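So, here come the structures, one by one.
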Structure 1
Amino acid sequence: MMSTHFFSKVVVVTLLLMGTATAQFQQDPNDFGAADTVELVFSLIPDAATHQMNVQIDLWVFSDSNRLVGVSSGYEWDNPNMTLDSAVASPLIQNGFDQFFLFKGNDINLTNADHQFVFNGFLIFKPGILPESQRRLWASYYFTLSNWSVTDSIAVDTVVFNSGSRFRFVGEGNLDYSPYWAGRKVVYDTAFTPPANLVLTPDTLSFSGVEGQANPPSQVLNVNSDGNPLTVSLAESIPWLGVSPSAGTTPLNATVSVSTLGLTAGTYFDSIEVSSSGALNSPQYAY
């Protein structure tokens, strides 16, 4: 009698990407179009070389299905040298909402003390914000920097500091929901190239083989950069897992192989460390 023993998943490799969290939103149940979306756009950014110290942030919104009767949202910036000078609502907002607020607590001094601004609006007699198939400008915020160098940055993200800063839209029937927000927005000097990030694909590598028989086929781990090319090193620490080449420049296709010699039936796990001195998110691990 011949018996055969199987390896089930000799090694399972899961690639964990050190990126931003998945953006969350809640669609209006009466909205059968695309998700309503809020975006902050830096339409004027600082330039250390020319001593351009002004910043303009525009609030753009896409809403293609239902009439909006109310909106609330709060935002926060991180650069301590940036001061909000003024803000203006677009004609769309002025014609659609009876009341709208652009400063925290409707106070520009409080806004600058806390580095937080808002966009709030609602209708009383006016028509609200009617749907449109393209995004539209809602408001513009104008800032001045007291100090700026080529390596500085500005980050803006949503923040909740009271009920008026809760990130929500109110549609027909007073149903409130959260529009799509892609996450923290960062801007750099016009001459600055931000550090690149390591990007590993695919999400999962798994191998299975039969005890005493040939090794499972090798697979490819793609190591890339989301910016300029990176010099990378790949390291593993267990005899039955191999990666080649162990160093190179992105984009790099590394061959990952498993040796079943001496392994008994079972499930095995290991990791590959991918590192680069020039990467913002180094190291990354494939588990």
Structure 2
Amino acid sequence: PIVDRLRARGDHVTVFNEPNLVSQLHLVLLATQCNLIFVQRKLLSTAVVWLLSKVSTPIVFDYDDAIFLRSSGLLSRTRQARYRAITRSSHLVLAGNSYLQRAAESEGVPSAVVPTSVELERYGTFEKEECLTMVWIGSRSTARYLEKHREMFSSIARRFPSIRLRVIGDFHFDVRGMQVECFGWSESSESQLLGSSHIGIAPMSDGAWTRGKCALKVIQYMAAGLPVVSSNVGANRDVVSHGKTGFLVDTPDAWCEAIDQLAGSDELRGSMGAAGRSRVEQQYNQVVVAARTIALLDEVVS
């Protein structure tokens, strides 16, 4: 939507989707003819960044993950060096959450938080399942957060024997004593699978890597009109308004208590779900976030 909006107002935009070394060098040549270089997530080689820094064209770097780390949370010297190179050469860094913004600020560059956003119109209203359904959406790479909370799910199953867990991802998951249904992800079915559920869940571990995550799951749940129960970590605590759009929890007992409150009240689920969707509409809507991003880019150019 950012590129479309820029082109719609008459700006000429050249996009490099797969910036290999050859196209990165092409980018350096084009930089002399541009008003702005906008780099999203890609950690360019330090040599290319050095060349770009010798051109007067301002750079804006946008990222929404702890890309200076390995997914294990351990430091990567190569990634760290590339991250420092691109941030220190940028006129502005757009960070997906406050943790990433602090990382950019530690490099001494101006920064702003621009959150993850969703296309709100994709998330419609659907008839709810008869069976009370918790839903989790993710991928094989994030399945470990379900595995680490397996005992918590077993506790919920013992306390609420009729509850069901719906997993949307590219893997199989099961819980002793709980009905679990697994679906592969597809764009065409995502909205219906979320919207027909009752409660969105986001169990996570707390660590350097997860603090860099930008709460896409909970934003999707809220866009679908679901109340959220989430681990009280990272950007999730910024997105979920505790007691209004869902619950932020720290312990297995707190998880069970939150599920208990939501399971026992259609009214509470409805009010929290509506509040969550309203919050997404105002703060995490793709249209709103794209407009703010373009305004920040314009400030750099001017």
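Tabulated data
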read-out: Highest-scoring label, criterion being distance in nm of label points 7 Å out along Cα→Cβ at positions 47 and 231, among 1, 2; value: 2
read-out: Source structure (of 1, 2) for volume of the Cα convex hull per residue in Å³, for residues 151-222 alone, computed value 112; value: 2
read-out: At a computed 17 (relative contact order in percent (Cα under 8 Å, 6 or more apart)), which of 1, 2; value: 2
read-out: Kirkwood radius over Cα pairs in Å from the coordinates reads 22.7; which among 1, 2; value: 1
read-out: Origin of the value -12000, where helix-only ellipticity at 222 nm (-39500 (n - 2.57) for each DSSP H run of 4 or more, over all residues; to 500) was derived from one of 1, 2; value: 2
read-out: Label whose coordinates, when distance in nm of label points 7 Å out along Cα→Cβ at positions 135 and 207 is calculated, return 4.4 (choices 1, 2); value: 1
read-out: Test item: distance in nm of label points 7 Å out along Cα→Cβ at positions 199 and 215 calculated as 3.0, pick one of 1, 2; value: 1
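Coordinate-derived values only; no laboratory data. What you are looking at is a predicted structure, and each value in this text was computed from that prediction instead of being measured. Cβ atoms are built from the backbone, for glycine too; each structure is taken alone.
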